[in-house]
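What follows is calculated from the coordinates using simple rules that are stated; it is not laboratory data. For clarity, every value in this text was computed on a predicted model and none was experimentally measured. Cβ atoms are built from the backbone, for glycine too; each structure is taken alone.
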Structure P
């Protein structure tokens, strides 16, 4: 029993030894493998460590670079913020300037509009004035044309009447009887011997010529009151005098009195001729009737027509 147990124990021991040997062998093998693997792992670890260190160095370099870049970025961000603030400030100032400019432009536009409006109003007023002036000139031209037409018609009529005056001169002059003419000539001779001949001249006028003038002049004028241009012609020489008056009847009477030596102005060619040739040799006719504002113009026209200043008794080309 004991031997059997011992044998079993011994067998078991041997088995255990074998198992232990195999286990130890396997364990050695495994340990060897583990050592090998550990070595490989160590190598890998060292390699990884080297790689890690390399990567770490690269990361540190990158981190330094990143730090530098971050600083640069921060600086850039600060610069950008500063520039942004500056731009915002500039934009604000630009808006304020734009608003001011808009106000200025708006005011300038309003001022320009006002200037244009004033200029337009001025031009419109000047245009209206020019239109009014042109209308006045047109009206004046029409009146002038009417006056010229009337004057030419009167001139044609006057020229046609020249022959009528020559053929029927008694219808245009004062015609005292032969006895009255003889008395007038005798009195004129006596008058030359007087110191105060005006008294005798008045007597001659009132006694002989004035009654004839009161009768004949209204017949010539076809009215006692006429205003216009008249002609007094020397029937002996055809020299004439052109005159104007607002009352031709009165003016002819004054001419006759001066022609007789009554208050005669010195140097007057017409009155000198009347005294030389006698009133009976002067024809009186009206050339044109016209308003007072046309007297000067028409008088000049007829003086030029008859050349009365060069070959007649007018001293000038027109009298006021």
Structure Q
């Protein structure tokens, strides 16, 4: 297996006990704590550039493999992956590290976890940073039905609801899966909504790159593929299989704002930004996030924000951190 973090100076790895969940973390530096939460289908490694940049800037940067991913424990029950479990892991990780407060940054699925950590435990967060996925107030209807009505049965999050189907598809050729997904959702890939064709699979809407883009190397592909060799995709996909359950569990926070200082970063070509209705809501984010410092769209950048534009993302995060009291 590829050694985790090979070639990343100053990044160390260990396991911590997060209230009974054995969690793998990568960390660098010392100082105020910044937690970096990855998305799907990724791992701590998607924050490789920011770990070292934040350490150099005087922060303790910690990027876990989140619940169900890679080297972290993978509970078997689908119901063990709700947003309450995931935000509980954030607070539990802070406790395990001996820290009362932190800034939490999340990308893709990590962003809703970061936003909800700020929503549910504002006393523990100095600030929150969302990459790709903006804060979305709880809707008036369960999300899967809303997605079907607005986008269709082929929308990839709806496709992911089928137990075992995407799990097997994505695991069949790990290097190929990561080449296709990372390229296709990037600023270098094709535009278009991720709609699975009838009778097809998720990878049918992904493209095999002729050559890897400059921000992605063969080594990067190997790290992701090796991390998923044993872990597989069921744990990560179980996050999607709790979307309706999350909606039910968060009824008490319907319409509640995120009240801690916040930053939002996304690629202009990000598929999330271009899902119908998302771009239109971005100018209204301060209605739901009143202490939003900035909402930045990076020209030409796709979904993998901190990997495609590492220097710009690190600079924006460090600038935001410097402005916190």
Structure R
């Protein structure tokens, strides 16, 4: 076994914790990464600033996180200060984000958030623009609420349950945990935006060029994980995996979460392909809210579609 491991290329991955990391956990636990020639070290980040700074500076090789983060830093609109150059490119799509705006039990509509504190990861990157669009469509401006940087989804949920914030965006299964505590779902990214590129695999372009075989192995591992997850015979094992990574996930919550994450029409993307129309939605929101202001329209500036063709043909 040690001789086999020596043949595997080490890939350092950084991502957020939560059920949306399920494909990575499956690829690791089921041996799909090893099958495709890589050994992946998975680090869960506390927030997007830490993630992006350390990815750009080379502390990590690959991330799976919001497509908006890539665009933000590529366009000089990110929050983190970093050393070196930023030249990121996306090669894989995972989902449309599964984001729900959850609010404390006393809040019954988005309009009720006027004057309230809302938890975000980072105000100028990630999914905050979805939240700001929800606020705008309720007839309010950013000045009508108070956004506070709180960290990634698990940290936001904890702060919301402790009563420190009236609302925040949460992805499955964190939104289900909040709902079990009486929190109100005020809307979802899918309902608001339609097609949207959520979690995305990306890396520095130079690293990809020098490690193409590892990137292709990573993509193939993710697709194997998707096929495993969508096999009904593996559903019980998938539920156990969710619960093993979060003690607050009960068997019933795991089942409900998997119904969302593995929905045939709206769940994880089995083909792990990038959605160019979904990226256009990301760019439209960034055009509206990004600082400094830029008009962004071309999704092909941020992607490498050839890698998907090399990995899977077509």
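Of structures P, Q, R, which gives 11.1 when mean count of other Cβ atoms within 10 Å over residues 66-73 is computed from the coordinates?
Label of the originating structure: P.
Taking relative contact order in percent (Cα under 8 Å, 6 or more apart) as the criterion, which structure among P, Q, R has the greatest value?
Max of relative contact order in percent (Cα under 8 Å, 6 or more apart): R.
Quick check: 22.6 is what I get for mean count of other Cβ atoms within 10 Å over residues 18-25, calculated from one of P, Q, R. Which structure matches?
Structure R accounts for this read-out.
Can you say which of P, Q, R returns -10000 when helix-only ellipticity at 222 nm (-39500 (n - 2.57) for each DSSP H run of 4 or more, over all residues; to 500) is computed?
This value belongs to structure Q.
So distance in nm of label points 7 Å out along Cα→Cβ at positions 74 and 130, computed for just one structure, reads 2.0; which one of P, Q, R is that?
Only one of P, Q, R returns 2.0 for distance in nm of label points 7 Å out along Cα→Cβ at positions 74 and 130, namely R.
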